[in-house]
1. Identify the structure, out of P, Q, from whose coordinates helix-only ellipticity at 222 nm (-39500 (n - 2.57) for each DSSP H run of 4 or more, over all residues; to 500) was calculated to give -19500.
2. Of the structures P, Q, report the one carrying the highest value of relative contact order in percent (Cα under 8 Å, 6 or more apart).
3. From P, Q, which structure was Rg and Dmax of the Cα atoms in Å = 26.6, 90 calculated on?
4. Using Cα extents along the principal axes in Å, for residues 224-479 alone as the calculated read-out, with 94, 74, 38 as its value, let me know the right label among P, Q.
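A short reminder: the numbers here are calculations on the coordinates, not readings from a lab. Just so it is clear, the structure is predicted and the values come from calculations on it, not from any experiment.
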Structure P
Amino acid sequence: MAIAKMKKLTLLAEHANKEALLKSVQEMQSLEIIPLAEDMEDELLKDFETNISNKAASDMDTRLQDIEYSINYLKEYIDQPGLFEKLKSKKEVYSLKDLEKHVEKADIEVILDDVSKMETKINQLDEQIKDLKQEEAFLRKWRALNFMPEEVKGFKLMDVIVGSVDKEHAEELVESLKENGKMYFDEIYRRSDEVAYLIIIPKAEKAHFDQVIGQYSFRALNYKHDLLPEDALYNNLTSQKERREERQSTIETMSKWKDRFKDLELAEEYYYNISERQNAQSLFIDSHHLFLLSGWIEEDKVAGLKKNVERTIGDNEVVILSDDIQMREYADVPIVLKNNNLVRPFEMITKMFSYPKYNDVDPTPLMMPFFMVFFGIMSADLGYGLLLFGVTLFALKALNIEGSTGSFVKFLHILSYPTMAFGVFFGSFFGIELPIQVFSLQDDVLEIMAFSVVLGLIHLLYGLILNGKIKNRQGQRASAYVDGYAWFLMLIGFILWIAGAMLLNNQLLTQVGIGLVVLNAVGILAVSAMSSSNKALGLGLGAYNLYGISGYVGDIVSYTRLMALGVASANIAMAFNMIIGFLPPVARFTVGILIIIALHTLNIALTFLSAYVHTSRLQYVEFFGKFYEGGGKPLTPLKMLEKHIWMEDNNN
């Protein structure tokens, strides 16, 4: 069910054709190459050896890192298209041959070297500007100094001292200078943290002065410039301007390197592809003349790969063997999920949980209808649904959203339909009650809760039926009954019992319900005992299985969150509308419009996020837990990067 049928492919060719064959396989992007040495017998491997080239792989990784670094560095300076333009534009499509021709023609080494030189130059200019900024701050403080400190060092009778002191000590220093009476001082500048002074003292007072300033951490000026501070500051600012202009010129030069930037992006694709092929070679086994590779591939892509390989190197140059999957290999077979366009976006929910095993089922189409219904109930609002519909439809039609992002937008677009449908069902439009509704989110809370529980029971019962069918198909008949059909019948029995005794007052219905419960409880004990080699242990396991009834009670209660979140979202929207309604008419139709948009935007985000998270939880815990184990792994074929471009699809 929606799991692609797989084949095991083995290819044998001469060494001369190794690179060509690998390119051909990589072009198809459909074959996951696996190590052969682990599975083959030693006798078969005696003439073969594993091909490992760590140095080549290391060199290629280094080259890729250099290219990626240069791309990320240039991104800061190359004019990039805006977000909307990016979303509208499509990636170019290249064949592997065209990509190789383009990159081999471009001189990537020169580009990398030029980028490195530009980076070095900008870093040097930044350091120089930083140093000049620090020098500027120093000169601005001392710009009032109108003589060179060196000029006054030769006085015979007087000493001229220029320096600064912490502001907290300035007043004390001044008082000490005044007390001496023989020292002249003048304030040069005052800052928030320090004060600078010009001090003139007789040489006879130098010793006393040194004693005074020693108490206040006085710092003598160390002036290293050949010009006065004012002139040096002018030169500093001129130098800063020149370096900023040089930096800007360098950036403008790099901003015109769009073609070089594209060459680097294509080089990243090119060298990544080579790296992948080199890594794949470590999984081959080689003899003196031949090499052997094997891998998993989807059955419907075998013919296309054979055709492409034979067209590339000739049908007489390669032997291609296709084998069916053996049961012992099921645990190792990688998985490809195959669903129609409606179901495919919901595969992300399954993949986040776990891929199925090869002999399991794909739960995506089984889960999808319930996911839509539960999401719709929790986010039920016609206005919110219309908004989600419009935004996602615009994104799908007007923008070129590809890959996983495009799949997620399709996923949200599909969910807009149940959101609108349940918005009509509950009569809610941006928190405003519609005149037509089946249940009211304000007045019919108990009815909605009962409706949610009924949906939950259907969900659980469906999961148990699936469990029985899957286990039965796998030949596990005892487990199919004990874990699937028996619990299904017991829950049906409980429903009939409660309905007959408490709702319909029907004795026959009650007796039928009790009978189903008792009969299947005994059946679980009996089948568990009979299917076990240790009868006592089997009986104990059956009793423990019956203890799981408490878990089903918790599961059923979990579905009341459908009601809780739906009612909460509607009431929050209604409360926002009421808040705006209290505003005066002028404010209501001016600032009130902006407020209501902001409030509803917040509620929409919280509503959709909560609906997504809690719907996923109901699938993973309550539904998948009844029949699905997962444990599979996805197919990881030898692929091309396709980060900046799309590669030509050769599967058609």
Structure Q
Amino acid sequence: MTKNLEELLSKPLIYFLPPWTHDSKTLTKILKAHPSIKFVSLVGVDLGGNSTDEKIPISLFLEDIEGFLRVGVQTDGSSVVLHDIATLNNARVDIIPDLSVNWFIDYNYEYLDEKTGLPVGTLRIPSFLEHNHRLVDSRAVLMRTVDYFSDQLMRLFRDYPHLLNEFGIDSYDDIQEISLTTATELEFWVKTPEDLADEEKLSTSQMLKEQYWKRTKGSVRSALEETMLLLEAYGFEPEMGHKEVGGVTAKITGSGKLNHVMEQLEVDWKYSTALQCADNELFIREFIEETFERYGLEVTFRAKPIEGVAGSGKHTHMGASVKLKNGKIKNLFTAKSKDEYVSSVGWGALMGLLKNYEVINPFVTSTNDAFNRLKPGYEAPVCVVGSVGHGVDFPSRNRTVLIGLVRDVNNPLSTRYELRSPNPISNTYLYVGACYLGMLDGIEYAVSNRLTSKELELEFSKDAGEDKLYLEKERAYRSEKDVFEDYTEEERNRLFTKPPATVWENLKGFINNPEKTSVLYKGSVFNEAIINSYRVAMLDQWITELTGRIIPNNMDIVRHCKKIKDIDNVTDLDVVNWEKINALRNKLMKDSLTYKSIFTVIREAIEKDNYDAVSSLQLEMTDLIMQLKAAYIIYKRNLLVEVNGF
């Protein structure tokens, strides 16, 4: 440790501080040796996934460093997403540093310290939010999940000795700890400012697969390379950065620089423990955005920034292992025998996640934008179904399912599950926590009933209508087929249940599935106050975005679809095309004494808190807008004059 401290003290720039540095004496030495670090920020994450960022002068931090490390700072929690928890008349929230994870130094490369010439830095400390002596934030949910999952796995190893035999462990006393490992793959779009998307060109480029894994150029290449080097400097162990499926070729300006950039990228880095993974991703998102901005590029982490083109996902890999006191590590999902896909724990985890997905999904898909991404045809999962591969000796990967098994027959430690539904804005802390709780529910079933891997494989592979002990009778849970090509929509809905299509339909999962919601309450990981606060916040966000952004944007689309004057060349087809467009415009937006438009009816339903009607009308509105845009494209194609848009 002394040698490591000497290395930190000697470096002009340090990027992260590991847990062994989080005591007052060590921190004081490090911060005084790096005077360009001017501020401290305690980073709490509310239930909406928003992180706090306050600038505390480093001098003030050092004056009472013991107090900061012990009790943090006080703030007003009524302005963050803690609905019905931190209220206007009870708003105090304490932000308490987490001493168990890495802390990061966030450098402002546009502002240099006068004395050192180095960029001014802010020490960002991942923290918990405490209200009325209870931790109520997203990070605390995941922390409690990890603790509870570990405790319960230890209990299962103690109470069911056959589990020790399955993993080749001689004695319960040989176990040191249970570890949950998680990794995310971050996709995002970059573009030059104020450039508008040409949906038809982007869609064509995607269908021709012109962009996927192609060579990056110009400012995009420079920004991506700097991002990868920063990932390495921060100890994130980058694995890959590459172009994704979306995008079009940039143009070269007269000065030789690239312009009209519009590309989709992906950045991956090594797995970590569950809580550290979520902290890493939160920080990485922010510095990716700032790094690309230094090259004049805008970054968006929206799930579906451009209609008709692939959206951005955040595929999440989740695993579990047991560490023995002799240093050996056993992957809890890896099968004992080579003629089995996964262990009994692995089957239980997969079945538990899928069975309980109705109460996990609200944390994964919580925005209108997220639902825009989850549509058939764009490699985004729609159905609650899993895949383990076409054969035990052939670890295939099905990209059309919700969750798939990832395994390498030559590397037993790599076995894990990949959840394909999250998007870059999904709250990693909450949905990963909910996923592991769902997994634990299935693991307890598998272990307590002493079921073998082969017996559990039969249950997981059941047909819809086949009665089993754990999985629901009328549903199927496994498919090795292309879910979108090999089934009709009617077949998918019958086999795998009809997926929610709006935020409201998804939030109703908590109400409609009380037994599954109770799985989230085990170990006091979630509680009714947190679930209610989250539900109210997402409901409020849904309605606010619908009235303040989606309807106004759709009104702009309706107004944009104007009749084009091309008097000398009008044909009967142009007249028919325009009449179809105008009928859609009126249905969407124009009220009369006897008829109310879709926009008006939605607003009235919102005023009455009739969310079922709002949800149904939103789907109708979305369908009509898509019809309108498609009809306007057809209308333009037959005109000799040039028309911009869509």
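1. P
2. Comparing P, Q by relative contact order in percent (Cα under 8 Å, 6 or more apart), the maximum is at P.
3. Q
4. Values: P: 94, 74, 38; Q: 70, 46, 32.
Going label by label, the one that fits is P.
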